[in-house]
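Enquirer: Listed after this line are the structures, all set down as structure tokens.
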Structure I
Amino acid sequence: MILHELLDYQTLRVIWWLLLGVLLIGFAVMDGFDLGTGMLLPFVGRNDVERRVVINTVGPVWEGNQVWLILGGGAIFAAWPPLYAVSFSGFYLAMFAILFALILRPVGFKYRSKRESAAWRSGWDWALFIGGLVPALVMGVAVGNVLQGVPFRFGTDLRIFYDGTTLFELLNPFGLLCGLLSVAMLIMHGASWLVLKTEGTVAARARRYGVGAAIATIVLFALGGIWLWLGIDGYHITSTVVTDGPSNPLAKTVERASGVWFENYGNHPWTIIAPVLGFVGALANLALQRGRREIVPVLASAVSILGIISTVGLSMFPMILPSSLDPNSSLTVWDASSSHLTLFIMLVVTAIFIPLIVAYTSWVYHVLWGKVDEKEIRDGSGHAY
């Protein structure tokens, strides 16, 4: 009870904003190399044995990595109900595309080797490629659209109206740039994982693709920043900010203006560490892969992912989901959360279960540590798929 009183409403809102970022970054880092590996599968594996090696680098762990996606969705649902309502309904077709692609992954892993047919196995290999590409691309496109603003508004009774039309309107030039950045970032991460977990020609091919993806990540991240500065308006609150009041998205005034997404870096110079980590991590990954290192490139790509995603969150704070249709309806950290008591109870539960998940995941990776050997695949022993 004392802790509940010490953690005021404003503090809990900021904590849950940070936790949402942690969960999204956790998903991108932990499940990102799975998606990147799937995208690389048809290219780094040139025959059936090589492709089975690639699949078995992620086969034992990919299901556990999906926990971060479930936790992220659950956090949005419980901690930020208006955000869940707008994003999951407004981006319905995009969400459907992501879920359809993610469903291809377990089916592909389980069915691929059920028949000896080369055409059958090749078809499932490309299904796994789609299962990696589509989520990576669409999630990046979604982030690009969030930065531009989403066409929704609240009525006077706080009913939500979404005026978007089709999935294709999300595929605007800036959204596609962000989608390509997401794809390049996760291919870099997946390639680093394959270099760590494989050897010989598969690792050599993965390294070449990883170097190209690291270069693409650096270039696309820089282009995104320049485009955001020169051509994308940001959103900021111009009325009095109430940080501890009840959640009412209409109890504020918001305006659009150029350069707003860079204001936090001037007001809080320490936040510049986020984009710096995005660039430094990708540059380090590039140098380390060229230097034929194995373990450290995975850490470097994870740092780059941390920096790139954090850049978006810190640039937008306190905005969570701006509205291009009615800026005053934009959702912020201060007016889109659940109640004080709900956030506190969720924090207690999270403080118990997140360490358990981290401990269990660490144990699994410790047990499964080591390279996937082609000999085991040929002998039919020691592999899952």
Structure II
Amino acid sequence: MTDDATGAGVAQVEAPADGLVLPCGGQPSLTSLLPGVAGALGAREHGEAARALLGLPRVERACVVLVDGLGHLNLSERAGHAPFLRGLVRESAPLTTTFPSTTATALGSFGTGRPPGATAMLGYTVRDPASGRLGNLVSWTDLPSARAWQPGPTVFESLVGEGVRVTSVGPARFAGSGLTEAALRGASYRVAESLGDRVDATLDSLRRPGLTYLYWGDVDKAGHHHGWGSRQWGDALEALDAELSRLARRLPRGTLLVVTADHGMVDVDRAARWDVATHPELRRDVALVAGEPRASHLHLDDGADAAAVADRWRAVLGDAAVVATRDDAVARGWFGDVGDHAARVIGDVVVAMTGRATVVDSATQTPASMDLVGVHGSLTRHEMLVPFLVVLGGD
């Protein structure tokens, strides 16, 4: 580890022999990023540990840009569309994101500095233990209030409590949304819609000491609808790169800029897709499927044997999935330390897809959601590795 302004001291992520990347405590991760930036700003609560882990300098101003869906490998492999980011990604090592590698889960851990097992933000959809219904953590529908679901303090709240000014820049529809309240509450929210307007608002905010957070979602949107190998994804990356280059050039001297993402992406293989609703062996003993096509939580019928269901799923899916009972997944550390609330949200059986395979459930998922080209949520390197790109204004 080095203590410099580039983050170059972050250790390279090692994958297990099967090519999967497991979340692991104590290693540089998306969960440690915001606490590390808070430490760089001198926050006492987070101290030196996270800052030192990431090799960040001490600063008075910091900007964190989170680009939805911009995986480290996705960016590296299509870096020809990103002349500014290309130079940074070649000199950097990635962070690991959460499992599931999906927006609601990743933002929950990014914003709180705690693993999914502490936030109970465990997928695109989750089963509410109180109602037994399927709720959506992105739209925050059919769920209790955000503060009831995730009552722990956010990093933004902690910073504000220590007198640090925190500004969040994003679209009007995210101001006060359930996901914002659960993961990112505490910041002053500044509405800006286009990427150019968000960069302008960020630069204005950075005229004063403190932390500014900027979110951009169009790269993820292009990937979902067209695939990350598509022309449209490349166009979205080019537009992002141009504006981030402008942001970096105009940073006040000594300002820390960190660019990261919530997850990466894989493009689906239509020949490797199973539908729980129409497959007798997959459907048997399964009352509800939560999560997403790359990472499923199976909630079973009363009295069903989780080990037997897991064995059936392994027999059907073969090498296309890693299937674990809840106890096994927790023991392997997939969700970090697990609290009582999260333990009731995790499925009786948890399924992580490999390669480009997916599992859907046409009984609860819309045709549009099942027809996405680019997907994420599982433990592959393309999904789990996210950029950690650091710029110091004036260098």
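Enquirer: Given a value of 15.5 for mean count of other Cβ atoms within 10 Å over residues 298-305, point me to the structure among I, II it was derived from. Walk me through the numbers before you get to the answer.
Expert: On the way: I: 23.8; II: 15.5.
Corresponding structure: II.
Enquirer: Matching task: 0.96 is the computed value of Rg/Rh (Cα atoms, Kirkwood Rh). Pick the structure from I, II.
Expert: Details: I: 0.99; II: 0.96.
Comparing all candidates, it corresponds to II.
Enquirer: Separate question: Looking at structures I, II, which one was helix-only ellipticity at 222 nm (-39500 (n - 2.57) for each DSSP H run of 4 or more, over all residues; to 500) calculated from, given that it came out as -9000?
Expert: Structure of origin is II.
Enquirer: Right, here's the next one. One of I, II was used to compute distance in nm of label points 7 Å out along Cα→Cβ at positions 210 and 242, and the result was 3.1. Which label is that?
Expert: II
Enquirer: For the read-out distance in nm of label points 7 Å out along Cα→Cβ at positions 26 and 50, a value of 1.9 was computed from one structure; give its label from I, II.
Expert: Source structure for this number: II.
Values in this text are rule-based calculations from the coordinates and carry no lab data. Not measured: the values here are computed from a predicted model. Cβ atoms are built from the backbone, for glycine too; each structure is taken alone.
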